[in-house]
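What follows draws every value from the coordinates through simple rules; no lab data is involved. Owing to the predicted nature of the structure, the values given are computational and were not obtained by experimental measurement. Cβ atoms are built from the backbone, for glycine too; each structure is taken alone.
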Structure I
């Protein structure tokens with residue numbers, strides 16, 4: 001896939017490499033000069049001419065439909081794009097609803113910030129060229145050779161067999177990793193597979209998409225910290241759809257306040273001025289954590305309850321009285337029992353009457369917490385313990 005009016009030489013060079021390795025290449029033009037089938041310029045009889053942004057959007061929509069058809073007929077098993085900035089954005093739109101694990105490789109000269117945004121939205125394999133793409137030369141041919149060989153070796157072969165094990169999605173952060181590890185181990189003992197997502201914004205967003213696609217049988221949402229970032233403008237927000245998909249899918253959910261004691265920012269200089277003077281901790285040179293206050297935790301709890309009110313399946317909220325992260329233990333930097341309890345009260349005051357809340361006298365990373373969460377999930381899945 002490429003804008004053939006500007007990246008045609010690179011695209012056909014790449015296609016030739018792929019075909020020399022025994023694969024068939026289908027070249028798709030997403031350039032504005034040729035325009036993908038189904039798009040239109042709307043420039044006759046005084047009608048409004050589409051803006052460049054609108055035209056790119058139309059091209060992406062038309063091409064996305066074509067790619068879906070190629071996938072449905074088994075024509076394609078991987079996709080590779082060659083692009084600059086605009087082409088990279090279009091590529092991201094086109095592959096956005098392809099299955100998780102479908103090989104998506106993008107060879108791009110786009111700015112790093114755009115590539116980082118694409119990585120947040122999808123499981124695209126990124127190959128930055130560093131040099132600009134102005135034809136095939138001594139530098140770009142090295143990149144294209146490697147990209148062609150790589151994509152030729154990739155193939156998406158979705159299983160047609162019914163999966164033999166139930167699969168549970170789990171959320172984790174560094175400060176809740178012990179809890180996630182224990183849940184994974186206990187589920188394995190019960191014959192249940194676990195897939196762990198980092199609660200870093202991108203992880204939560206992708207988990208919600210996969211839950212909506214029917215990939216999971218249950219969720220142990222240990223680490224709902226992304227809601228704190230959503231409310232307070234941190235860097236780890238998963239967006240407004242977080243904590244919704246499982247409710248719509250009617251699958252069992254364990255909900256816990258893992259890491260809601262913190263909001264994520266970048267280096268100290270990146271912390272917004274409004275939060276200067278707050279309790280901050282330098283987790284790494286590139287990550288600054290801000291402790292949430294009781295009123296903020298109450299808001300996070302209220303938002304949690306509001307989203308759980310949509311649940312059509314079984315839900316249990318587990319609350320660890322002795323802390324919600326490794327930094328939230330007695331004597332540690334973020335220990336604040338009043339703020340933790342504010343989350344619980346925010347949940348209880350707004351939760352649907354039939355939703356169970358279980359208060360545990362332990363830390364979230366204690367074995368008792370994982371035991372309670374996994375026992376409930378396994379029972380709901382009908383696996384036995």
Structure II
């Protein structure tokens with residue numbers, strides 16, 4: 001029997017409605033309700049969980065810690081009739097609680113005994129379902145790990161499994177979204193299990209909103225693999241993933257989403273995954289403001305990052321750090337960076353820096369003198385811009 005069927009059976013056996021909740025006070029199943037119902041039961045069914053005030057009161061009574069049947073008194077302030085609470089567990093592991101409204105008459109001893117036997121059966125069924133889910137997820141995790149990290153025949157086999165799981169053609173295109181969270185090192189050590197659980201929740205929920213998708217948690221990030229098409233609204237999907245990530249992971253740190261390019265087939269989604277991860281790293285190195293980073297939109301940042309990793313340095317182009325030796329060097333360097341970022345537009349740069357154009361002209365003249373450059377020369381401006389961006393990469397590295 002399913003959990004819902006067992007809850008319905010126990011309600012029939014004892015002649016009163018039953019409600020099953022998990023360890024987090026979320027409603028899992030409930031039987032049809034009779035005339036004997038109170039606002040607390042109605043609200044729990046509508047909201048799929050107990051109200052915080054109810055949970056706090058029950059927690060204060062020690063109900064959630066008890067391993068025995070508990071008779072809970074009425075609480076008129078909460079609008080709650082008396083309850084009978086039976087823990088649902090197997091061995092030392094608690095799954096949740098089975099609840100009955102203990103009114104208008106209290107349950108008899110024989111009714112409590114029957115209800116307790118059903119609670120044991122519910123615990124056994126719950127354990128069986130969890131074991132099935134764990135086994136299924138274990139197989140799924142291994143197939144996805146192979147799909148994202150290996151190539152050759154094993155990747156092809158994993159792709160065939162993924163296509164079957166997603167209900168798409170074997171040569172369907174695919175895209176990877178990576179969810180990252182910039183967790184403080186000290187917090188990461190203390191909350192590692194919580195962060196990993198939150199990553200799993202964020203990726204699982206994201207897989208449910210982007211379309212036909214599978215998910216996996218890997219080390220310090222999570223990945224969602226989507227059966228995709230070139231015409232898909234990638235930005236909308238990425239924003240949904242970000243929204244879920246911030247909701248679930250936001251308390252641990254800044255959330256970022258890397259979007260990989262479209263892979264021609266599921267067997268080639270490894271490249272999309274690796275580039276989605278690389279997109280997050282590049283965004284961090286160059287301090288890009290958008291929390292969503294598309295690999296295909298990074299343009300020059302990709303080349304600069306690759307150049308930096310191969311040993312190219314800022315002073316291979318210009319020693320822009322010479323500006324820092326000036327009394328107002330940081331301001332001059334920031335001015336130059338903004339001027340180059342704005343494509344040499346005086347008006348746009350002045351507006352961004354909130355200075356008068358004459359002040360901007362003065363700053364740029366000083367920069368030319370200190371660095372010995374001509375900012376009217378496009379090639380020299382290119383070299384300066386690359387130097388500044390590589391300096392950012394060096395600082396982040």
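Out of I, II, which structure matches 7.5 when distance in nm of label points 7 Å out along Cα→Cβ at positions 94 and 358 is calculated?
II
For which of the structures I, II does the calculation of distance in nm of label points 7 Å out along Cα→Cβ at positions 286 and 302 return 1.1?
Value 1.1 for distance in nm of label points 7 Å out along Cα→Cβ at positions 286 and 302 corresponds to II out of I, II.
Comparing volume of the Cα convex hull per residue in Å³ across I, II, which is largest?
Comparing I, II by volume of the Cα convex hull per residue in Å³, the maximum is at II.
I have -12000 for helix-only ellipticity at 222 nm (-39500 (n - 2.57) for each DSSP H run of 4 or more, over all residues; to 500), calculated from one of the structures I, II. Which structure is it?
Source structure for this number: I.
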